[in-house]
1. Identify which of structures P, Q gives the largest calculated value of relative contact order in percent (Cα under 8 Å, 6 or more apart).
2. Hey, distance in nm of label points 7 Å out along Cα→Cβ at positions 17 and 209 derived from one of P, Q reads 4.0; which structure?
3. Given a value of 14.6 for mean count of other Cβ atoms within 10 Å over residues 81-88, calculated from one of P, Q, which structure does it belong to?
4. To which of P, Q does the computed value -12500 (helix-only ellipticity at 222 nm (-39500 (n - 2.57) for each DSSP H run of 4 or more, over all residues; to 500)) belong?
5. Taking distance in nm of label points 7 Å out along Cα→Cβ at positions 9 and 137 as the criterion, which structure among P, Q has the greatest value?
6. Compare Kirkwood radius over Cα pairs in Å across structures P, Q and report the one with the greatest value.
7. Taking FRET efficiency 1/(1 + (r/R0)^6) of positions 97 and 217 (r between Cβ atoms, R0 = 30 Å, to 0.05) as the criterion, which structure among P, Q has the greatest value?
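Taken together, the values in this text are just the output of simple stated rules run on the coordinates, not laboratory data. Everything quoted here is computed from the prediction, not taken from an experiment. Cβ atoms are built from the backbone, for glycine too; each structure is taken alone.
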Structure P
Amino acid sequence: MIGVRQLFDLEEFREAVALQEAVWGFAERDLVPVRSFVVANKIGGHSFGAYDDDRMVGFLYGIPAFHGPENTPYIHSQMLGVLPEYRNAGLGRLMKLAQREEALNRKLSLVEWTFDPLEIKNAFFNMERLGAVVRRFSLNFYGATTSHLHGGLPTDRCVAEWWVNSPRANAIVAGEPFARNPVEARISVPNDIADLRTEDPSQARAIQQQVSEQFVENIGKGLAVIGFERSETHGTYLFGQWESK
């Protein structure tokens, strides 16, 4: 039986480290170690595990952070991973909803994380299943990594803002309709981008550069990602004016 629970002890943290290797194929130097889970747990962060009976098959790791000149506290959700054979089973959403409940219980209004704009399944999940928005974009955020999933490409990243008690998030999490602002710009990514990373890295890099340039341009105009559409051939980011949180 699948369930989600918060992690507290060393053995649970060791399982989460092992999952990093299984999910991303990281070399040891890129792993978040047990001691980081321990410290985060002690200073206001949290970790959650998804379990199939007694086996951990996914985990989420978040650390405390502060925003802006007023040092507003929030949670930076650093990692979320699910074993390949358990993907598309709703475990990511279960863990994010547990994280949201924890944030609400602690009177925190914001959870943030970064994601690769070429990972269009993640984009749909973040925008349309959780109700996040994107107002910031960073080029080569993490530098080069050892993960085969990154395909040797620069780690350009969107910053997802999840205002966990906003009208947007409340409606989308509940499965209710939400009237977003008009769409003013679109950026499309081909559905086969994951294959291109492996089969044609130069083409994947060209697509990444084009997508990143468009992100920089639209965010520079004050637009935000307010939605995401999928078709048989592409995933498309929808840009417009951000609704107030």
Structure Q
Amino acid sequence: MRKNIVAGNWKMNTTLAEGVGLAKDVNEALKGIDAKCDVVICVPFTHLASVAGVIDSKLGLGAENCADHVKGAYTGEVSAPMVASTGAKYVILGHSERRQYYGETSEILKTKVNLALAENLTPIFCIGEVLEERENGTFLDVVTKQIEEALFDLSAEDFGKLILAYEPVWAIGTGKTATAEQAEEMHAHIRSVIAGKYGQEVADNCSILYGGSCKPSNAKEIFEKPNVDGGLIGGAALDCASFMGIVTAF
């Protein structure tokens, strides 16, 4: 059975002290509820080790990225082994901001996925279309290509270790949100693409998160769709009450 998951992506926000404080608040809030989903916070590299020390096993910890090399002369990069050494268990890969601003290609992401899996990190792998692709009707083909190029060299066993996150890029930080029906259409399509490669069982067991301006006011409607297994949360993850409002949507 696939898991319901709510994962926060803090992006380039919070100082170390602010981040540790927020992590403590989320950790404490989780103690007071019977969460119907796994909860993860993905934090800046600078925060990982410190945050790992103030949360318990009920709250998962992840990085927002990792390098496409294990070690070496790559100034400023942080490798999958480094991420894993902090106690983190997850890593976001392929986020649209990494693709758009830092030129990450499917070939680069293929390498990152393999390096993350080698360290027993769970990749939260992002896919999604920009506004032009949504409007010209190519959005299903675009997402299919992103999956095929970066992930379809994996064995069925390794593919089964991934979490996918569909992010309509046109809805990230814009205030726009895909309708629950649009989200369900894409999530069902993604699951069918997986089934075509790996079979229905692998597809049915893959958690697919929605990541595009998800907030407490719309999370329940989106999460009720049969192929939506949770959310990758941006801005709302920076406020404990808002983030917990999404967690409790399940």
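1. Evaluating relative contact order in percent (Cα under 8 Å, 6 or more apart) on every structure, the highest lands on Q.
2. P
3. Comparing all candidates, it corresponds to P.
4. Clearly, the read-out refers to Q.
5. P
6. Top value of Kirkwood radius over Cα pairs in Å, among P, Q, belongs to structure P.
7. Q
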